[in-house]
Structure 1
Amino acid sequence: MASLEIYGESRCSVCSKPIPVAAENLICPLCLSNKRYFAKGFSLFNYNKENIKKIIEFIKFYKKPAVADFLFYFKKQITLLDIFKNCDAVVPVPMHRKDIQKRGFNQTVYIAKAVSKITGIPIRYDVLEKIKQTKKQLGLNHKEREKNLSGAFKIGRSNGINSVVLIDDVFTTGSTINECAKTLKKANIESYFFTIATTPSVPDH
């Protein structure tokens, strides 16, 4: 835990990715050139750091989802984030049922459980559902990721929900979060997001 460092650099005011210029309300090129359906979000760490990558691998692939509880070490920083103000629920980004059967669990649920306990905001599993089984995003460029996820989600029960924080493990191009937010917007639900890590730059392949 002592080796983990939260990003302290200047960030995009929309997606939270590090940007090189120190100034307020700057927006990164990715957010400027693409329609964002979420209001804003926050990622704690740099995914390119080996210790962060290892934590996410344990949560996601090594059947150790309880490792997500490491977030309690950063309770103070998380509770101060403005994305959680006036939020009705935290919503884990859903997986398709066939993918859950294959892996055995949805890692975002465990991250959301930790965030819910830290912030006191309830989890809602029924607000959003993934109805389309998509191929892996790894290796796809931004446009390919958007096409892959188009129409993948649908609204579930949304009564009494006006604002949510979507929970995921890593923010790369934001295609997954954005498609979720686009779906939620159809039900007049405002979306924010929280992820453990972000890639510092967007892959160009």
Structure 2
Amino acid sequence: MLYNWRIAFKDIHFRNRFIYSVFCVGIILTGFASLLAYIETRQGHTFYDPILNFIKPRDVSDFIFFATYLTALIGIIYSAVSPYRFLHLIQMYGSLTLLRVITLFFVPLDPPTAIIPLRDAFLTHTFYAGNENLKDLFFSGHAATLFLFFFFASNRPLKIIFLISAIAVSIGVVVQHVHYSYDVLAAPIFAYIAYRVIIKFSKHYYTEVKV
């Protein structure tokens, strides 16, 4: 794996694309964190959700945390074997986060009335800056990220793992009333958009990623 990376970084075109991509994603994530702080102070709308009304809320934070980050770790390791595959994953995640910035800004929501706040140590100490963030809603970042791994992976067993994990976490955030069901249903749509955009605009995708 390290050999692949050494060879890739000898290519000035790959090196420039990689540095530029990391820089852009860093800016997007910084803006995303600032937006999350802003939307907590903003008045939003509360939706009637028949699915949430049917489900009694339960705290499944530990399951959501474990399933999300274990799956993400598997996805990162899978992609890191190929420098080009890893580059495209970074670009897809940046695109997905940018879509979240747009939807969160233009779709102001208040959390479901029976929400049980999600306990996520990673988010609390990064994007949430130690605060309890309840309005990080449309669309579900947990679900969308896992669906992105599903679309991205070309290995069939891994695709099955990613799909099962994405569906399980989607159900979990609805059971905990962390998200409206609409937030979760929209997640794979936006994940697929982020996936397709990078495929379309990256001429190296088919020749360098699927290895």
Structure 3
Amino acid sequence: MNSQQKCPLCSKLGFFSQVTNLKRVFHRCPSCDLLFVDPSQILSQEEEKKRYESHNNDIEDIRYQDFLRPLFRVILEAVPKNSKGLDFGAGPGPALSEMLKKKDFEIELYDPFFWPNENALNTQYDFVFASEVVEHFSNPNREFRLLRSLLKPKGKLFLMTLLYGPEIDLTQWYYLKDPTHICAYSKNTFNWIQSNFGFTKTKVQEPRIVSLFA
């Protein structure tokens, strides 16, 4: 069964294939390969915030730090110390920011719910990182344009999000069972993002780290 939709990333309008996961319907764009939930099933902002507040993202939680450590290591290897970065979508417990500050990085925070500092979006950074954020974008076209604009020349964007591929049964995939996860990306999606938002290179590091270079 197909349904006509407009892709929130590439704006293609057409009849897209559908995937049902726990009664939620996702559409798969044939142009950019984005998987996105039907707009009628997106939570309200109040419901979304309550869900985030229920997460255990304690800055001092060792298990949470261990979860973030792969992204932490990638940033340490790619960015010189004393560089200025932005934690985009920092959430209620910006643990990765604290880990990086201890390594002599200067970090600003932005989150529309918990750190609504619009001034942080009026400058450019050596690097920007978003941990488990991009799967929450209702308008990924707008958000990736913003992320690209926040980077200095030769800046780097680091993302943590679980990618989907042909080996995954999307009807059962646990990553789509979080009601705030409203889109998912494949390697092909990030190749499209690179080509269309002014990035020069994409590096995918399994299982969930993506680096985009300005």
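Laboratory data are not the source of any read-out in this text; all were calculated from the coordinates shown. Every value quoted in this text rests on a predicted model; they were computed, and no experiment measured them. Cβ atoms are built from the backbone, for glycine too; each structure is taken alone.
When FRET efficiency 1/(1 + (r/R0)^6) of positions 50 and 82 (r between Cβ atoms, R0 = 41 Å, to 0.05) is computed for each of 1, 2, 3, the one that comes out at 0.85 is 1. Out of 1, 2, 3, which one gives 20 for relative contact order in percent (Cα under 8 Å, 6 or more apart) as computed from the coordinates? That value comes from structure 3. Taking distance in nm of label points 7 Å out along Cα→Cβ at positions 18 and 98 as the criterion, the top-ranked structure out of 1, 2, 3 is 3, with the highest value.
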